[in-house]
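Just so it is clear, none of the values below were taken in a lab; they were calculated from the coordinates. Predicted model, so just to flag it, every value in this text is computed and none were measured. Cβ atoms are built from the backbone, for glycine too; each structure is taken alone.
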Structure 1
């Protein structure tokens, strides 16, 4: 950027995404931010960019595009990588570094990017419905991270222990699901 030569500003990030033919609100754009370990939405520091490209082994737009596609495909096979991306997203999506919660209206689109489809789909829609009906305004880091663990193992719902170490919001969600089954 002209203001700070050690930062790629939002205009530069948009230009990069355009050059890579990546939709700015896609999973691929989020994967790029994750692999660069971006601290702020819409910009990259020189260090984040250079170090991230080195980690990806990408020294051209074509290689970067290819590495991002490989990484995105790997997410479908590797729950550990998806968990890491999911955890990164909480901090990345926060409105400020001081925010302790992620607003639900921010969290839902990110969950849609990260978890839509696969084994998560139907449970995810119920989760969104629960959050809206319960008028939940924000999600803590603990709930964000443990929700991933909850939905990534179908046995967690079948064998749900209300005395387990789940956040109370997940307890309330399970009660919500049970009440919908009874109706």
Structure 2
């Protein structure tokens, strides 16, 4: 894909400059996301791991958390639930240590995603609810909408259609795009 070619070229050009950890982090993070989008899990894992390594070296707390969350999503896509849980919990612990409640909420959503993938729907619901409590401390409509939406999916999996509909309505109330709107934005 074109974006990967441009990012790879940017990486080549960046190699000719003085080492800049922030630039390397952003390039690796972007490449990891692009490789994940096209399903190239090995390359996504490599780039996200490099982003984590660089952010650790730079003592960039938010960068480490975001890299761990990206790694957790790749592990989840690869159905490596043990690694995904470890990475998501690592992100949550680090976000707690850094005092960033929004990143804690995102990390707890990721932990819930792992529980959901493992078929632990009730546990996932508790984790998503904990994420909502954290989000309320530093309101962020996008995170709130995502949490309500994943809660609706967990409710569907548990056979609670009424609660699932309620959670979807709450997600839509804070502006979660519908599938059609999301598909249009990729055009």
Highest-scoring structure on mean count of other Cβ atoms within 10 Å over residues 20-27 (candidates 1, 2) is 2
Value -27500, calculated as helix-only ellipticity at 222 nm (-39500 (n - 2.57) for each DSSP H run of 4 or more, over all residues; to 500) from one of 1, 2, is from structure 2
With distance in nm of label points 7 Å out along Cα→Cβ at positions 36 and 108 computed for every candidate in 1, 2, 2.1 is reproduced by structure 2
With distance in nm of label points 7 Å out along Cα→Cβ at positions 84 and 140 computed for every candidate in 1, 2, 2.7 is reproduced by structure 1
Relative contact order in percent (Cα under 8 Å, 6 or more apart), calculated, reads 16; among 1, 2 the input was structure 1
